1. A value of -13000 was computed for helix-only ellipticity at 222 nm (-39500 (n - 2.57) for each DSSP H run of 4 or more, over all residues; to 500); which of 1, 2 is the source structure?
2. Among the shown structures 1, 2, from which was the value 22 of relative contact order in percent (Cα under 8 Å, 6 or more apart) calculated?
3. For which of 1, 2 does FRET efficiency 1/(1 + (r/R0)^6) of positions 15 and 191 (r between Cβ atoms, R0 = 30 Å, to 0.05), calculated from the coordinates, equal 0.45?
4. Just checking, which of 1, 2 has the largest value of distance in nm of label points 7 Å out along Cα→Cβ at positions 31 and 119?
5. 2, 8, 16, 17, 16, 14, 11, 9, 6, 2, 0 is what came out when P(r) over Cα pairs in 5 Å bins from 0, in percent, for residues 111-214 alone was calculated for one structure; which of 1, 2 is it?
Structure 1
Amino acid sequence: MRLNTARLEMLSLLDSLGTMRAVATALHLSPSAVSAQLAVLEAETRTELLRRTGRRVQLTTAGRTLARHARVILDQIRAAEADLRGLSGRATGPVRLAAFSSAVRAAVIPLAARLRTAHPGIALEVAELDPQASLPALRRGDYDIIVTADFIDGSMPLHPDVQTIPLLTDDIVLVTPRSQTGSETPADLADFAEAAWSIDMPGTYLSNLVTSTCRQAGFEPVVAGRFASYEVLLAHVEAGLSVSLLPELAVDRRYRVTTRPLRRPLTRHIYAAVRSRSTLTAASQVVLNELRDLSAASANIV
C-alpha cells in the first residue's frame, strides 16, 4: 500500500474543515474531484475512512486516525524540503505564523524585524488571526506556529495534536477616556453598569471577554459600538463615547485613554503553539526560539 500525499492532504483538511465543499475551496478543486480522490484513498487503504449520511460526510475512527498521521507526514515532507534548502548550514525557507492583533504589534512585528537582520534566509509570513480561529488553523496545517491566548477563566483548549509554549502574561484593564481620574485605583466594574461600552464583533475573544466579565459584575453591558479594530475602539473611547476592557498589550499608547487595573484581577496567558506530533523545520525552530527570547525580554522590561 502506497499513500498518496495529495489525498492525505485532502483527508487532513476534511478532518479540520468538516465538509467536501470547504476542502474543495481550499484546494481550488470541485467537490466531486475531492470526493473521487478520497474514494481512491479508501480503496488504497482497504479501509472505510468516511461515513456518508445523505449529503453529510463524517470521518470514521480510522479516518480520523489516518488524518492525524497525514498531518505528521505532510509536516515531515516540508521539514525534509527545508533541510535540503538549508544544507548551507543556515536556517532558510518559509515559516507561516499567525497571531492575534495585539501580539502581532507587540511581539511578531519586532520578531520579523529581528529575523530580517539575523536570519535573512527565513521568509516569515505573518497573518492576524483571532485566538478562537488560530488553533483549528494550526491543526489543519495552515500555519507552522501560532501565538494564541487562553480564555477568560484561564483555561486553554488543549488537543493532543498541539503543544503550547508559555510566552507572556497580560493583565486585563479597564479603558476609559483620559479625562477620567483615579487611574491608579483598581476599578470596580459595577460602577460602570450605566456606562456605554465598546466591544468587538459577536463571538470574538474580546466580545466574550467584555460580556462575561460585566455579567460577573452583575450587569449586562450597554453596547455603544462594535469594532473589529482595536484602533477604532480606542478612538471611540478616546472621544468619550464609551469605555471598554482590553488586554494591556492591546492598548496603543498613542491614544489619549486611561487604563485602570481591575478590583478583581484578570490575567490572560499568551502562548506559542505548534503541532506536537510533527518535526519543526530548522527555520521554524529559529523563529520559535527568537519569539521566546523577545517575550522574555519584554517581560523583564515590564
Structure 2
Amino acid sequence: MTEYLVETAKLTKIYGRRRAVDDLDLRVRAGEVYGFLGPNGAGKTTTMKMLLGLIRPTSGTAEVLGAPPGDPAALAKIGMLVETPAFYPYLSGRDNLRVLARYAAVPESRIDAALETVDLSSRDRDRFATYSLGMKQRLGVAAALLKDPDLLIMDEPTNGLDPAGMADMRRLMRGLGDAGRTILLSSHMLSEVEEICDRVGVIFQSRLIREGTVDQLRGGGALQVTADPLDAAELVVKRLVDADHVTVQDGRLRLRTTREDAARINRELVVAGIDVLELTWAERTLEDVFLEMTTERPTEPVTVGRPDPNERDVR
C-alpha cells in the first residue's frame, strides 16, 4: 500500500445528462484529516458512496486501502458515517453497538472504548429513541470506531446539529485526528474545515477546483494601507505588487500580498513622499478564498502552494 489510503483517477459519475462527479483526482494521505469542501449538491456524498462501493462509477478508477471500492477486506478496516446514522430505536446505545459488533465480527470489548471516545458512556443504557440529534450522531461515530479502522469516512457529521452539538462534534473529529486517525471529512461549512482539517480539496459543480493546506488555500493575507494622497499611493504599490491584487476599499488600499512585503511597501511609499497613516495586516479567511474560487470558476483543478515532490498534480 502507498502512503495514500484513498486514490482516485478521473472518477466520474453521470446520472442521465447530469455529471454528479466529474474527473475527480483525489488522494488522502495516511494520518491526515482531509476536508472535502463544497456546497450542497457539489458531489461530495456521491464521491463517498463510490469510495465505499455503494454506487458504481460511470468511469475512472478508485482505490481505498489499496483495494477496489467495496472490497470486503478493505471495508473491514473502514469506519463510515454517511448521511443520517440508522439504529434500532428501542434498543439502547450499547445494545445497538452490540448488534453492529456481531455483524462486523469484532469483539464486544471495543464497545466501552468507542462509547468513551464519543462521551456517551453515561447514556449507553438509554434507548436510542431518547437521544438528541447530537447524541445520535456521536453514536454513529462510535459505530464507525468499533472496527478500530485505518480510515474514517465522515459525510457531513455536523449536519443538522445545533451550535453546541456542532462544537462537540468538531472537537471529537479534531481529537480523532490528533490521535493519528486518517479521516476523509466532507462538509459545506468553511469554518468547520478550517478548524478541523490538515488538507482541503474544494469541489464545485462536480469538479475538484483547488487543493492544499488551509494556509496554502488562503495564500497569505491582505495588507491594508491608509495613505495620503491615496491616488499616488495606489500608483506606487501597483509597481511593487501585481496590479490585479490592489483594490481600493473604504478609502484604503487593500493588497493581496505577504506579510513580509509590508516593510518594503511602507519604505517605498515614504521614499515617494507619501504619508503612510496606517498599515494593518488582515488574514484572509477560507470564506474569502472560497468565494473567489467559486466566482472565478477555473476550468482545471489547481494545487496551490509550492511544488511538492510527494504531492501529485491534480491536473
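Computed from the coordinates by the stated procedures, all read-outs in this text should not be read as laboratory data. If you're wondering where the values come from, they're calculated on a predicted model, not measured in any experiment. Cβ atoms are built from the backbone, for glycine too; each structure is taken alone.
1. That value comes from structure 1.
2. On the way: 1: 22; 2: 19.
Answer for the origin of the read-out: 1.
3. Computed on structure 2.
4. Working: 1: 4.1; 2: 2.8.
Comparing 1, 2, the top value of distance in nm of label points 7 Å out along Cα→Cβ at positions 31 and 119 belongs to 1.
5. 1
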